[in-house]
Structure P
């Protein structure tokens with residue numbers, strides 16, 4: 001079988017992660033990479049061992065020898081690149097958020113459906129084996145009636161005024177940062193676990209650092225540098241550092257989420273807990289192979305990843321035997337394998353639904369985020385019109 005030929009747009013933090021996930025499949029190869037100019041593209045191609053380099057995204061998308069396009073660049077480019085791919089009929093895999101505004105996202109969903117093109121958005125964190133095992137446990141009804149879900153996603157990489165990234169400016173990121181950048185993972189994952197939609201939100205947001213020092217030289221995501229006078233320009237921050245969100249789900253389930261990127265010591269702390277009448281489940285990504293099970297009348301349990309006792313479905317997300325750790329990069333392999341299997345098989349109208357998040361799910365998350373921002377601005381509960 002000929003290998004699928006992949007093009008990557010963007011060589012920052014997330015681009016190399018996409019590349020590794022694709023290379024692990026065995027039936028796809030990274031054929032080209034594009035960045036904002038030829039110099040950086042050539043450097044990235046050499047470092048990442050990619051045969052072709054483009055100094056703009058248009059040339060890569062229009063290359064007839066590229067079968068699949070990955071969008072791993074700044075958010076303001078997601079819409080034009082996705083649209084170009086869909087209109088050419090090329091499968092496209094986009095990092096979140098899908099676009100900067102709802103109108104653009106809705107248009108992409110409509111074009112994808114009309115042209116019957118494989119499309120995906122990379123909510124990869126739901127592809128941990130024990131997250132999928134939790135989904136199976138909930139689907140079997142073992143928790144009983146579910147009443148409450150709560151959790152958080154905390155980071156510390158933007159805790160100083162000298163911490164700058166393009167995401168702090170709405171013209172590049174979109175009008176939400178903490179919610180859209182990290183809270184979106186939690187919102188998508190919990191709805192997937194419960195198989196219930198969020199129907200109403202009440203949010204509060206904060207900008208704790210209203211001005212930041214933007215370096216006059218480019219820094220990588222998560223890179224830290226103490227800046228001296230003359231090495232930066234001051235920019236006004238117009239995206240939130242924090243949000244506290246109350247949630248109402250279908251079936252009367254209530255929830256609370258806190259997200260923030262200014263919490264010293266917390267690098268990537270995503271966690272959730274789901275409480276039913278029979279028992280509770282809890283998981284967090286710093287110990288991803290452990291699922292906590294809580295009871296009222298007997299000792300609590302730590303359910304560890306063990307393929308031989310896991311559900312048949314969740315076993316398919318396991319990449320190594322019990323006792324052999326797997327983690328974040330394995331989630332990318334898991335999501336890429338499902339997307340690329342769909343591309344390889346081809347898409348027929350009436351075929352089974354994709355088993356990965358599509359542009360439709362990216363659009364749905366943006367609806368929720370817009371509702372949260374509206375709630376925070378107006379200080380009211382906002383119902384979500386699905």
Structure Q
């Protein structure tokens with residue numbers, strides 16, 4: 001599965017690098033958007049020609065902040081329905097793509113993927129897909145039925161796929177992508193940057209009991225309903241604590257109803273989207289990843305960098321690897337409120353042992369370095385462009 005990587009010069013910079021256009025459906029905050037913005041920021045800082053195209057102007061709200069000096073072009077001037085977005089978005093994207101060597105879809109689903117694929121093929125540019133989650137489950141949950149076949153086809157015919165964890169690779173191969181075109185580049189963070197951001201803003205200071213923190217989009221695969229039920233079960237055991245779930249999404253009404261039904265309005269908070277949740281995360285007695293399925297969440301890496309003890313479901317091989325199969329944090333069965341309750345019960349009763357394991361996990365983060373991730377991602381994209389160029393040259397040379 002390894003690819004041929006273009007050489008670097010003595011400073012570590014690429015001796016040649018492609019001009020990269022990253023395409024996203026919108027700037028609505030999620031792990032995929034944050035990761036692509038991080039890559040663009042670092043590439044721009046290194047002097048690479050890399051820009052962002054956003055198909056839709058999303059409504060104000062839970063939007064990611066675009067860092068300097070990332071340049072952004074928007075397909076639509078204002079929020080619009082999908083049908084009203086496709087034609088103007090594609091027309092503007094076609095004009096933009098011609099300035100670049102490679103189109104990178106920042107997600108495995110969405111209009112960014114579909115329009116990115118079409119415009120890359122029309123202009124004969126290399127097309128790369130960033131895969132952050134299990135494809136089939138994500139397609140079934142988020143993609144409208146008429147677009148599911150097109151979504152699978154766009155991935156199947158990509159020139160390269162870059163997966164956030166090894167357990168996402170089988171989904172890509174099953175669609176027909178060649179093994180040599182698939183690369184694993186796991187997510188990374190800058191620990192000093194995380195610690196600095198944790199100092200900017202207010203953390204809860206009036207809590208009279210330990211706070212369990214969870215973050216993420218309020219959607220079914222995050223398993224927040226299981227976490228709320230687990231919280232209720234542990235409270236019935238007499239173990240006082242609070243639960244704070246930071247994020248926004250379509251599951252809010254259902255989760256709010258569950259909180260009311262279980263009489264938890266005094267102990268569970270859903271404050272919504274926060275542009276910088278790190279100050280609150282740093283004050284948590286425990287960070288909980290309750291997901292049914294995952295890739296490698298940036299928030300989990302951030303919690304580790306902050307030294308917050310971690311309870312996580314076995315939602316992916318990447319999560320299990322990060323936590324050393326339970327050595328650096330507690331792992332429980334995914335999709336089970338009782339398993340989460342057992343983990344909460346165990347960790348809330350033993351506060352002294354939690355911090356020791358968190359210190360060990362901080363050492364583990366050295367292999368999840370942001371700078372290394374950015375260069376490795378660039379290597380994978382550059383290799384895809386090189387392979388595409390060789391194929392084009394071979395085809396042109398045939399009589």
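Rule-based calculations on the coordinates, nothing more; no lab input. Note that the structure is a prediction, hence the values are computed from the model and not measured. Cβ atoms are built from the backbone, for glycine too; each structure is taken alone.
Supply the structure label, taken from P, Q, corresponding to helix-only ellipticity at 222 nm (-39500 (n - 2.57) for each DSSP H run of 4 or more, over all residues; to 500) with the calculated value -9000.
Values: P: -9000; Q: -13500.
Computed on structure P.
Which structure, out of P, Q, was FRET efficiency 1/(1 + (r/R0)^6) of positions 110 and 246 (r between Cβ atoms, R0 = 30 Å, to 0.05) calculated from, if the result is 0.40? Don't skip to the end; give the middle numbers.
Details: P: 0.40; Q: 0.80.
Only structure P yields this read-out.
In terms of distance in nm of label points 7 Å out along Cα→Cβ at positions 94 and 190, which of structures P, Q is highest? Each step should come with its number before you reach the end.
On the way: P: 2.5; Q: 3.9.
Structure Q comes out on top.
Matching task: 57 is the computed value of percent of Cα pairs over 11 Å apart, for residues 86-125 alone. Pick the structure from P, Q. The partial results should precede the final answer.
Values: P: 63; Q: 57.
The structure behind it is Q.
For structures P, Q, which has the highest computed value of distance in nm of label points 7 Å out along Cα→Cβ at positions 38 and 302? Let's see the in-between values first.
On the way: P: 5.6; Q: 1.0.
Top value of distance in nm of label points 7 Å out along Cα→Cβ at positions 38 and 302 goes to structure P.
One of P, Q was used to compute distance in nm of label points 7 Å out along Cα→Cβ at positions 158 and 310, and the answer was 2.4. Which one was it? Numbers along the way, then the final one.
On the way: P: 3.3; Q: 2.4.
The value was obtained from structure Q.
Can you spot which of P, Q the value 14.6 was calculated from, given it is mean count of other Cβ atoms within 10 Å over residues 46-53?
Working: P: 14.6; Q: 19.0.
Label of the originating structure: P.
If relative contact order in percent (Cα under 8 Å, 6 or more apart) is calculated from each of P, Q, which structure is the one that comes out at 16? Let's see the in-between values first.
On the way: P: 20; Q: 16.
Derived from Q, not from the others.
If Rg and Dmax of the Cα atoms in Å is computed to be 21.6, 80, which of P, Q is the source? Working shown, then result.
Details: P: 20.9, 64; Q: 21.6, 80.
Here the read-out was taken from Q.
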